[in-house]
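No value in this document is a laboratory result; all are computed from the given coordinates. Because the structure is a prediction, the values reported are computed rather than measured. Cβ atoms are built from the backbone, for glycine too; each structure is taken alone.
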Structure 1
Amino acid sequence: MEQKVEAITKWLREQVEQANVKGLLVGISGGIDSAVVAHLIRRACPEQSLGVIMPCKSNPADQVHAEKVIQSCGISSLTIDLTDTHNLMFENIVEQLKQSGSLNPQQKQIADANLRARLRMSTLYTVATNHQYLVTGTDNAAEWFTGYFTKFGDGGVDIVPLVNLTKGEVREMAEYLGVPDEIINKQPSAGLWEGQTDENEMGTSYAMIDSYLKGESIPEKDKEIIERMHKRTEHKRNIAPGPPK
């Protein structure tokens, strides 16, 4: 694990140098992935790293956990509450859709959640431009393969240091780096709505996805779910396509 941490830390420094920027920032959600990234960028750029907490209709416990991440790694931080911004924007959009007669109530919840993710992305890039930093993503191998992220939301980043690590490896790295136990052991959730968890929404577990990515045998039901998610979300892993020449 020490070698993995050192390799990623070195790679992060190289990305900063190649992009000719000053440092790195990450949005800290209170979950394990962003906690690990916060620790990594603090190691890579001790004086030029920033953790941004962005509550937006969020569970108060998530902000408490995010602040504990800040304390555990000693990274500089900034808190920007996006709740009012989101409410104003989303309510205006919904009202215009209602007036046009095109509002789809079945899609309202996911549209609300995706807008929050994209507002956070816009906020991170605004702060990053101010500091001349790269926006560092938090997706791990399981999330990337299944497309379990919002396109141009939490998937809208400059670099993705955890993309080759399974969820289990991220957990091991969190323990090594000193991420607080309550964050390591909490149930993974994007905090999109009350009671939402990653695994309930996906219909399978991170353990199953990790096993699949390692080439291990898993139940056919889980294999079908994972492969279906991967195929359906291929567009998220590619830049916007254009027609052939």
Structure 2
Amino acid sequence: MALIQIRDIEKRYGEHTILNQLRLDVEEHQVVCLIGPSGCGKSTLLRCINGLETIDSGEILIHGDRMTGRGVNVDALRRDVGIVFQSYNLFPHMTVLENVMLAPVRILRMDADEAEAKAMELLKRIGLDHKAGAYPDRLSGGQQQRVAIVRALAMGPQVMLLDEITSALDPELVSEVLRMVRDLAEEGMTMLLATHEMAFAREVASKVCFLYQGRIHEEGSARQIFEEPTEERTRAFLKQIVEANRL
């Protein structure tokens, strides 16, 4: 059984359909990259998986348990499914350490000393333990994004959702964030990434999904999608990417 099963989900805003009978399986330890033009539904899909958006029909299962509809424990869902956005969303009035500790203490009821030790261990892993007492505005964009990822990891999630996490970064800061994601992939973290970093997707993805008009138009291995796409829409999208020197 796949870790995440997405079955015929629909998401509409008024008369506008964002996700249209979308189906997807994500196996444990897979890194699935979602690619496609702006407005195709990548970010909305991630927000639906995390419970930040409700779906209009269909269902999402994690380990076989329904995670959509009435009666779902949203707090439990978000313990298992971490999400990081392109805007870092760190609390500006809290230090780096306090940002990372907050959810484990408030939601997991973790002892403060234990939460601090875990937070410092995670910060040390990414070389930012010396910034534990700093406030977010004293960090570079790349550092802030890495702290945002660590903050999600502090909850011990089974799955990480990464929504265009390099889009707001200057080019020279992108590599340090992607290096961290690459390390997580090598450690076996199950991840879904909505990304415009095609070269990175080609390198780390176990599976690549091309979204178009709210559906997964084509999916396959990174090699198959980037070298031998079968659908005309996929080929046209990748041709634009190549012409823009982004692949």
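Miscellaneous remarks
- Which of 1, 2 leads on distance in nm of label points 7 Å out along Cα→Cβ at positions 30 and 86, largest value: 2
- Look at relative contact order in percent (Cα under 8 Å, 6 or more apart) for each of 1, 2: the largest one is in 2.
- Identity of the structure behind 2.9 (criterion: distance in nm of label points 7 Å out along Cα→Cβ at positions 46 and 206, calculated), options 1, 2: 1
- Which of 1, 2 yields 3.0 [distance in nm of label points 7 Å out along Cα→Cβ at positions 22 and 110, calculated]: 2
- Origin of the value 2.6, where distance in nm of label points 7 Å out along Cα→Cβ at positions 62 and 134 was derived from one of 1, 2: 1
- Looking at distance in nm of label points 7 Å out along Cα→Cβ at positions 14 and 118 over structures 1, 2, structure 2 comes out largest.
- Identity of the structure behind 54, 45, 34 (criterion: Cα extents along the principal axes in Å, calculated), options 1, 2: 2
- If helix-only ellipticity at 222 nm (-39500 (n - 2.57) for each DSSP H run of 4 or more, over all residues; to 500) is computed and equals -17000, the structure in 1, 2: 1
- Structure (1, 2) behind the derived value 0.7 of distance in nm of label points 7 Å out along Cα→Cβ at positions 126 and 150: 2
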